[in-house]
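Throughout, read-outs are computed from the coordinates displayed, never taken from laboratory work. The shown structure was predicted, so the numbers you read here are calculated from the model rather than taken from an experiment. Cβ atoms are built from the backbone, for glycine too; each structure is taken alone.
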Structure P
Amino acid sequence: MRIPIREQLALLILLSALISLMVISVATWITNHSFVLSQRSERLTLTASLKAAQLSSNLNIMQTSANFVSSRVLIQSALMRYYQGNNTAANWVRAQADMAAAISGGGSLGQSLLLQTQVYPRDPSGPAGPWSLLNVTSADFNNTLELPLKDSEGAQVHLGDRSGLGYPPELYPNLTYLGNSSSNGYQAGYNGRILSADNPDLLLGPWVLMYWAG
């Protein structure tokens, strides 16, 4: 069967046109696909950069706020009396009220980020040993925020409970003190890391809890 020359020419022209369109389509698709991927990558990079900057800013604010509340005059005065052997309840009354006012106020972002505080001694030689000296929970969350914990009697534990579980152990270090009071003093360590004047900060967490205001 012979195909007329006219049909052959028409088929050749059609095939050439289809090949040209296919080449243009593939080139356009590759260009657009690369552009879309590039834009998506840049958008994700920008989002990650902004989130990282936000997280870094919040951590810096928390560090500054923690340093601020722990260096208040009433707290430092109570600590000085403690190191002289005074671990009575009366020694900590004003310091506890001052700490509660510092972390319960809404005057700054740093204050709103602080929910609880614990003050530890500089060494374990005092009356309380290595354990925390002052435990304070923000009035906005004290005994209102449920923790995924049960006490020895099976009751639900809330943030700030006096049972001790109200201060989640996941967020508070079990410090190990190194050295002795007769040499250069003690150093506090946690999980192989030594806390010092040059490196005094320790980040534990995060610990996520769901909270609904009643």
Structure Q
Amino acid sequence: MKPIYYFTFAGLLLTLISSCLGTECRDCEAFNYDAAAFNPDFRQESFTMVDTAGADITFEFVNALATPEQEVCSSEVDSPNEISCVTASTLSYRVADLGFDMLLVFEEEEQFTAGSITQVVMSYELKSFETTQFLRTAAIIVEPEIVFAADNVESVDSVTLNDVTWTDVIEVIRPVEAYEQVGDLIPESAHFTSLYFKESVGLVGLVNASGGVLVREM
């Protein structure tokens, strides 16, 4: 019987300690960043790109998910004002012609430790139809100012894809080795080594590891 009394006492002790520490809570608003102003693909509409052979490839809008208004609590702060609110919104696109899904993700965090700065980060996720597992690209910090959060994100003066030239774009690079590590998790049609994005336009180009190209026409 001694072990039973020991664990019962331990559980009671943990409960008393937790109650003494106290918990602070704060109401966090739902995701409300105007993501469509930075990336118009966030308008929940399908769009089309053109492949190397000149065929239209449709990115069909499927759904949108966003963090709702919620109460966030923490026992590690002295005041509710020290609690950071973190919200996100995800748009899902299905590329049926190529057999993969692309997700556009915006994450917003109100960082009190940085002087009440709101940081917004954008990234893309690639996945197959059959799985919930995904491969995420490197992130782009959108607010308070555009910052490339990784070495494999860079500004490009111009890029020409299938005779279409886009200027002042952001290139997100994904090494071929990254896809080799995930095996069959991501279909080969979505093994993009370069993703090109232009502010106020959206996704403008994709280059596949096999040399295939998708480009958005002006």
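P, Q: which one has helix-only ellipticity at 222 nm (-39500 (n - 2.57) for each DSSP H run of 4 or more, over all residues; to 500), as calculated, at -16000? Going through each structure in turn, the value belongs to P. Work out the source of 0.25 here, i.e. which of P, Q gives that when FRET efficiency 1/(1 + (r/R0)^6) of positions 153 and 193 (r between Cβ atoms, R0 = 30 Å, to 0.05) is computed. Derived from P, not from the others. Of structures P, Q, which gives 1.00 when FRET efficiency 1/(1 + (r/R0)^6) of positions 81 and 177 (r between Cβ atoms, R0 = 41 Å, to 0.05) is computed from the coordinates? The read-out was computed on structure P.
Upon calculation of Rg/Rh (Cα atoms, Kirkwood Rh) from the atomic coordinates, which of the structures P, Q produces 1.12?
Working: P: 1.42; Q: 1.12.
Only one of P, Q returns 1.12 for Rg/Rh (Cα atoms, Kirkwood Rh), namely Q.
Assuming 10.0 is mean count of other Cβ atoms within 10 Å over residues 49-56 as calculated from a single structure, say which of P, Q it is. It must be structure P, since only it matches.
Output the label of whichever structure in P, Q has the greatest value of relative contact order in percent (Cα under 8 Å, 6 or more apart). Please report the intermediate quantities before stating the final value.
On the way: P: 11; Q: 17.
Top value of relative contact order in percent (Cα under 8 Å, 6 or more apart), among P, Q, belongs to structure Q.
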